Structure 1
Amino acid sequence: MLILSVHCGFDCVMTKHILSYLLIILVSWPSYATKILFINPDKPGRNFWDVTTIIAVTAAKQLGVDLEVTYGGGNRFSNQFQLENLTDKYDYVIFFPHAGNAISSFEVLSQLKTPFITLERAISNDELNTLGDPAHTYPLWIGEIYYDDVQAGALLTKELLAVHEKTSSRPASILAFNGDYSSISSKRAMGLSIISKQENAQLEQVLHTMWNPELAGQKFLKAILRYPDTNIVWAASDQLSLNISKISGETNLHSNLIVGGIDWESEAISGIESNTYAVSIGGHIFEAAWAIILAYDHAHTVDITNVRKQLPLAYHAITQENIHRFGVIKDSSVWPCFNFRKYSRHLNQAVKQHNFDLTLGLDEAFYQCIDEQKLVQTQP
């Protein structure tokens, strides 16, 4: 049985639209199904993690996994509270280890004798080195899924500069808006810096926003006065760049700015469709689903150790050139059409290693299923 609960340790409420969607795909599974806990690290209502959760629940349904979703509340203390107060027994736990808490989180799960899979690498290199070799230090840390954030920052920069080259004869001038001071933010900024130097683009300033779109907007209004020649806005998340784009349009400041970000936000994808937004980098909305597939295969005695050799996974760009293919994913109702079973080695035993390239699922059957859904919806 799929269980959706909110145990944040703090006040948080499940947003109605996410609850409604998840209830639609509520199903019953046999009692012997693999039981997995996924701790969404944020609060309900945060779009990126909401979509990530919807995709994970869909994957679990297709695999017949008994999945429980709880919410960590958006900070490392409440996420640690979740782990320290587990009352049920799970076959696997999937969670996001926060910087400063990773070791204590691993210790808790090791004491519970519960195998776990981690998402992303937000922890520092020093903490990562302390964790050591997973096979020896924490043998129950059976896997992880994380993406190449240096590549994400670099890919976003390349795509923004490509649009600039096609649309402007002026020198490229980039104003960048990063998240916080985490490893993820630092790596995305590193990719930005590498490509800016390679392409001789002027990187005016990198401003930190703590992932707050309102703060990004405030900093933009001040920075654009300091750097009036800015023609490109780079942002570490779509929510930051979308708000900057909105403010730019409302104030008539640099109406021709080329704007892009990371996360594949639905609004960003719609903006690409309407040619008001240049590029969105993403793919990591699949990370929890990939982790569920790994746990499912591990439960069926599939060796998943070599997956670490394939990490980090690569991000993908949605642009004007491929929006015809990716535009449909702005609507979360399409994910039941995505075949997650094809990524399981237990279910595809001729496959010798996992391949978490999401584009493999964007096949003819996926689009045919969507068309059939639309046809059903239009019938009286």
Structure 2
Amino acid sequence: MTKRGFGVFVLFALSLFFALATGYSEIFLAVFAFGFLIAFALASAVAGVLVLRAESHLTNSMIIRGDTAPIKVFWRGFLPLPAVVRLILVFPGGRLHKYAVMLWGGRHKTIRYRPVCLHRGIWDIGVKTAYSCDVMGLFCFKMPDSHIANGKVSLTVYPHIFEIPGVPRPPVPALDYNDSNPITSDSGDSFVDTRLYRDGDPLKRIHWKLSARTRKLHIKRYEMSVDRMVVILVDTSDMPMQPPEYNLDYADMATECAASLAYYFINGGHKVAVCPAGGTGGVILSSSAEFDILFNYLAAVEFNSDSPVYDAALDFLNNSYCISSLYVITREPAAGLIDLLSRMPAQGSVSLIYYDAACTAEPAERTAGGVNLIAVGSPNDIPARLGDMHG
């Protein structure tokens, strides 16, 4: 029973008491009509709960951020009395929306709605709760979840890819091994030299002849074949103190920067790696034919890591010989992170893309250490802020 229904019921009880106290037939007639309306309202609300069945249908389960997701709700069941069905709908991003429709008879109106997908991610959307009410708003009963087929359906919202103007520099070829630029590792393609044994080294790599001659254990070292690539490091940390909308906006900016950069470089013939900071996984692309893998990954990646982006950037810089360009996408330009990135070797370029929620920072600047600082306030800034890059 609604608040209005409770008030009407109290008024009915007082009218009945007054009729019994006075004994006037006219008052009894008015009370009878009053009671009939209450019974009619109760019967129509209960009929909707018992008779109606609903089914949600999502026309397209894969949408680009900014587009709409067409959803339909079909109704079945013969309703002898008019009833109002009130729905609480879940839209992408967790937004709630209320909707009401009056149903009567056997042919029911299909409910259609097209929510705008404001944020990328995988969302459960559709009918959260349904209520059957009478047309006067006196009674309202929750419909069982079993009466709503496919109440919630999964929707994948992909990041929008912006076309970055300009053309990247040609890819840096694979590093060749020569006297002036040797790259060696404890494993690889061909033996090149040795080093002294360290605790934990595998015994199978010991150079026994040299060890016997020098009476010191030596380990074999090899040349390692490496293709230099563009690395895009995405800060996927969580900031629970910020409003949920801030975190969703940052995730949109970060994933769409990563997708646009990857598309820009992969079409320029570069090998591209997109990695989360502190998370697991990541995608390495060698050709544009593999871009769908990255697209699915960026739609599903979660921004809830508790590992700092500094640690992930340090790991990459320790292996900078395989990096032609490093792009770090993060929430703010921390001084420690900028200092770390300034240690990038001269043969590679490094850029720090950060979220400028207030849109007050300079669009782009270059630090004394050679780090490109690029402020992006919203995904729509991506073409202008990242345009005309050359590696």
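Data overview
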item: Structure (1, 2) behind the derived value -13000 of helix-only ellipticity at 222 nm (-39500 (n - 2.57) for each DSSP H run of 4 or more, over all residues; to 500); result: 1
item: Highest-scoring label, criterion being distance in nm of label points 7 Å out along Cα→Cβ at positions 250 and 314, among 1, 2; result: 1
item: Distance in nm of label points 7 Å out along Cα→Cβ at positions 34 and 298 from the coordinates reads 6.6; which among 1, 2; result: 2
item: Mean count of other Cβ atoms within 10 Å over residues 154-161 derived as 23.4 - corresponding label from 1, 2; result: 1
item: Comparison of 1, 2 - label where distance in nm of label points 7 Å out along Cα→Cβ at positions 66 and 218 is highest; result: 2
item: Computed 32.7, 125 for Rg and Dmax of the Cα atoms in Å - originating structure among 1, 2; result: 2
item: Which of 1, 2 leads on distance in nm of label points 7 Å out along Cα→Cβ at positions 234 and 266, largest value; result: 1
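Each value in this text was obtained by applying a stated rule to the coordinates, not by laboratory testing. Predicted model only: the values in this text are computed from it and were never measured. Cβ atoms are built from the backbone, for glycine too; each structure is taken alone.
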